[in-house]
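Where a number appears in this text, it was derived from the coordinates with a stated rule and is not lab data. Just so we're clear, the structure is a prediction, and the values are computed from it rather than from any experiment. Cβ atoms are built from the backbone, for glycine too; each structure is taken alone.
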Structure P
Amino acid sequence: MTLNDLIDKQQITEVILRYCRAIDRGDRELLKTVYHEDAVDLHGIFNGSASEFMAMNIAPVLPGLVSVTHNIGNILIELNRPFAVAESYVTGYHRLRDAAGERDLIVGGRYVDRFEYRGGEWRIAVRQAVYDWCRADPVITAWSDPLLDGHPLVHGRMDASDVSHQFLRELRARPEGQSPKPEQR
């Protein structure tokens, strides 16, 4: 393996991770950096052009979605530049709310992606979601652990009000190499 292979694999890995962050934080602009313009996304609940996938609101697909978190596990990347195939294990945690209450839908599977190197960057050309298992559990309590009682918790948001967006805005507003001062949150 060459240094260029390692750089390519790291760039591909970062695309996969950007996808998760973009979906979890509702960041459509970041999602646009993941797919080529003519890419296809085959998710089962959605099968079509990635541009349609990026433009749609996820709410009609998963009604009552309160929050979502994607965790990436094993990533195996095979390179044959300017093409690559990546298989990434993923666990998606979805908190859903409806008239019956809240439930957690947990899905385990894989993203099998065909990447292409175009215009100096790796992006997804075709994504196939593969579903290996799932489970749904009722939410019995919400943040009721005695260790958490009375402690202010920062909860994730699926929009630009999430704390990660704030930290990134602060970072990007600083001259290179100058760190923002930490604040009590």
Structure Q
Amino acid sequence: MTIRFLAALSACLLSMSVLAQEPSTGPIIDGYGRSVAVPDADFKLPANHDYRVVWEITEFPNGPGAVNRELEFPARFLNLHAKAGVPLEKMHLAVVSHGAALKNFLTDEVYEREFNMKNPNADLVQKLLGAGVQIYICGQALAFQGRDKAQLAPGVKLAPSALTMMHLLQDQGYTAQY
């Protein structure tokens, strides 16, 4: 009985190795996109694969005082893949935003006028852009909300429509994540 107990305990401890790690940010996006390395995974991420992923972000779920948790997904993707040995140049990521989420991409000045605070998403948006993530805002949503391109954070691109941008990116081999 002692040998079976020790074998079971050993198996349990080994399976907990991933769970014992503390999630951390980085190495690409510091401060966002917490993840853990999984060195004993049964499937290894191919380091030479071109990862093409697009996120459609439409919600403003956390309100004006917090970072939009949906913006954390591209940061997490970058960080966890880097921890698994995938080089940044193999990760081609995009965000297409419309609807209420458009507020996440406003300049600090515009955000402060509307919400009496700096945009809590500004730092993450700039870090994503700095890592090569393409961010597109729906021109239709911008117009319907009575906004213009000058209100968007530096580096954020204006597309004629989110519908078209999603189609074009998927046509270029991007996989949509929702």
Comparing Cα Rg over 2.2 N^0.38 Å, for residues 56-151 alone across P, Q, which structure shows the greatest value? P
Upon calculation of helix-only ellipticity at 222 nm (-39500 (n - 2.57) for each DSSP H run of 4 or more, over all residues; to 500) from the atomic coordinates, which of the structures P, Q produces -10000? Q
Comparing P, Q, where is Kirkwood radius over Cα pairs in Å highest? P
Identify which of structures P, Q gives the largest calculated value of mean projected area of the Cα convex hull in nm², for residues 128-167 alone. P
For relative contact order in percent (Cα under 8 Å, 6 or more apart), which structure out of P, Q has the highest calculated value? Q
Can you tell which of P, Q yields 2.3 when distance in nm of label points 7 Å out along Cα→Cβ at positions 72 and 104 is derived from it? P
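Work out which structure the value 4.7 belongs to, where distance in nm of label points 7 Å out along Cα→Cβ at positions 24 and 160 was derived from one of P, Q.
Q
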